Each structure stands twice: as C-alpha cells, then as structure tokens.
Structure I
C-alpha cells in the first residue's frame, strides 16, 4: 500500500512497478491518506485524481475510487493500459479539489516505473487514460440503464398483467356477489311465501280448534240438559208410582170397609 505522509508519497518497493507496456487493468494500487491534514483540513469531501508524468514530459490523469474511513481516505487506482504506454520511470502525484475549486490539495511527486516486455501493444497517442476510463464508466452506466429499463419494462408488463387480472377478478367477484345476492333474495322470497302459507294454515287450524272447542262445549251443555231432564222424569215417575201405591192402598181400605159393612148388614 502506498501511504501519504504530509505531502510525500511513501511507495514500497513491491508497489513501484505498476505494470508492463502490454498490461491493462491487471495491477491495482491502494493509496492511504490521513483524512485530516496537519493543518486541520478534512480531505474527505474532495475529489481525487492521480496525475502522471512520463519521461518525455507527457502528462496524463487517472480516475481513482474513493473510500472515506474514520481516520483515513483510501484511494484505489486500477491501472489501465493508457497509463502503461511509456516504459521506464513514471512520476505520479495525488491531486484533490472540492466542487467549487475553493479547496485544492496535492502531494509531491513519487516515482514508479513501467517494465518493458516483448509485445508492447498499440502505440500510445497521449492523454487517453482519464477519457478511456470515463468512456468505460459511461458504457457501464449505459448498460446499467439499459438493464434497468429492461427490468422496468418487465415490471410494467407484470404490473399491467396483474392489473388486468385484478380487474377480471373484481368482475368475477362482482358477478358471483350479484348471483349470491339474487339467490339469497330468491330464497328469502320463497321463505316469506312459505311463512305466509304456514301463517294462514296456523290461522285456519286455530279457527277449527275454536270451532271444535265450541262444539264440545255445546255438546257438554246438551248432555247436562239431558241428564237434568232425565232426573226430572225419574222424579216424576217416582211420584206417579207413589201416587198409584197410595191410591191402591185407599182402594183396599175402601174394599175392606165395604166388606165389613156388608157383613154387618
């Protein structure tokens, strides 16, 4: 890891070779900076770049990934082929600034180098690293946007399908509800008709029961009257029998008196 002490780049020996003239994105360097400078300035809100100067004094700039930690700002430099086109010593420095340009900060230069290999790749045209990285990031963003748009369209199609199913389901539920209401109304109407018939039959049964009760009462009255008349007739018959018995007694007495009189005569 490359560290920044004050403004000086401390580059370990193992980090000094940043690649060969054939490489592309095969080397990564991490650079650690104190978040608060010795002057008390917080660097965490700045935008960081890595500037390069080649042996022929050609300069270039590379983008850096930034991670802000509690005590440090950690920069990540993924080294593209555009930074490796000049073999030999390459001077690098970290540069930072805020969005308004009111705060600017940079390190001293530090030396790294690009190794030579058999196949050097395409010729260097200068000042390409930052633009190539920007182009790559734009391409990635476009791919992400295309993916997001495809996902959005898929989600919209799914939403429309769900909405259509919901509308169809609501229509079916409405139809079923109306059918259930109609069935319930029909059942209620039939129940009311049956209740009316039952009420009418109950009224008729009550009337017939009353008539039967009246008939029974009348029959009971007639039976009582007949019993009373029978008792009266029996009494009269008894009285007649008693009268006949008395008359017979009187006749016997008279006959006896007549016989006595005849004898005396």
Structure II
C-alpha cells in the first residue's frame, strides 16, 4: 500500500515539475493536443467523428496518452455533452463523438491546477516546493527568502463545425487565458490572413507568446515553427501557407494576488485546420 502511494505521489510530482519547466519555456514543454479527424462537416445528417488525444514533441505523432476524465464538450446550443466510453492506450487516447447539432462544438481538456512556491535558502540556493502560499507556510525552511508562489494552468482546445459556424462556444468566460475571433477557428483558409484575439480574465492580453507549427514535423528537418506575440489589443495576425492541421501554443505570465498565489502562468494549446482555398 505504501509503495503504491509513493509511486502515485512520484508520478504527480513528476507531472507538476514537467508543467513548471514547460510553462517557463515553450521549447521544453511536452505539448498535448486534441486532434479531430474532421474539423468541418457539411452533410445533411449528423455524423460521428474520431478524436485522438496525446502529448508529443513531434506534432500530431502520438507519444503519451492523455486521460480524458477532465474533458469538457460544449455544444452549439450552449449545453455540455457527456463523453461516453473511450480507449486509452500507451501512446494515445481515442474517442468518438456524434456531431448531432448544427454549428460549432468546442472540446476542452484541462490539467489540474498546480501551485509551486519558489524561494532562496540560507545558503543562497534557489529551491521550490510543491505547495500554494498557505501550504508553504508549514514547509518552508527557516531563513527562506525571496518567497514567491506561482499558479500554473494548462489546457488544450479544438473546435468542430457542422454546416455553418457560430459563436456560442467562443463566448468568453472571463476566467484565465482564452482565445476568440475575429477569425473563426473553423474559417481558417491556407493563404488567407488569420486574426485571433487573446484575453486574460476577460481583458485583451498583450505580449502573449505564440508558437505556430504545421502538421507533419516528423517528415521534415525544419519544423517551420513561427514565434509571434500578441499586440497591445491581444491580437495575433498570421497567414498559414500549408493546408491541414496546425498546432498553436499560447503562453502568458500575469500577476494574481490571492490567498494561494502571487502570480499565474497559463499555457493554452489549440489545434485547427487550414482548409484548401
């Protein structure tokens, strides 16, 4: 029993540490993604689609399967749909979803929020503990200085549209890092300019660090990654030249004084499809 408990704690600690390293450097992050086999449906009848869920440095080549217990599926009418059965293998998780309402659907998978407290010990070495501000009070050693607690949020989203796109699932919640139009995620066309706007707690977020990567990195030496930042209004403008799935990573640090943390880092992943002109 003790061995099992220690093993479970070790896995959680390793995940949390990886998240800290990942959010502090996009290049080090272990990207996670939801990859629908179809992003846009145009038929007259409802259809089933298949979605892969994995984490990998090689974009869209599965490496580590994701648990889907925390996935949310939002329907065009504003409701939430329960995920049925799914398969979790070693490399990827897979589920089928019936798209039975016209409009745009949103899938969102969130990691549990993690808190780390960073400090300098009396020997001058920089350390960190897996604890929020309140928990850290009982764990910090005597003489700890430069104590700062940071909250880490990680999520991944994808959008699927049947027939005409709509805006319901793109409405802001006013919480954390979010993405909205003016370009609808289902209206991205290769060769056309795309404009996405980013928000933190409902307000336009400037200087959000963005990475954009087209699919099939496994088959080329140049990943063709673009590194960009949002402007003063939180706007991102780019032109995808390659048809097919793209991977977007958005990262931002911001202050958030609360009982549990002094600041917050948010990492948002999104997949979208650049359609044929």
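Points to keep in mind about this one:
- Read-out volume of the Cα convex hull per residue in Å³, computed value 159, structure in I, II: II
- At a computed 5.9 (distance in nm of label points 7 Å out along Cα→Cβ at positions 68 and 180), which of I, II: I
- The greatest value of FRET efficiency 1/(1 + (r/R0)^6) of positions 36 and 196 (r between Cβ atoms, R0 = 35 Å, to 0.05) among structures I, II is that of II.
- Structure responsible for -3000, with helix-only ellipticity at 222 nm (-39500 (n - 2.57) for each DSSP H run of 4 or more, over all residues; to 500) calculated and labels I, II on offer: II
- Mean count of other Cβ atoms within 10 Å over residues 148-155 - structure with the largest value, from I, II: II
Read the figures in this text as sums done on the coordinates, not as results from a lab. Here the structure is a predicted model, which is why all the values come from computation and not from measurement. Cβ atoms are built from the backbone, for glycine too; each structure is taken alone.
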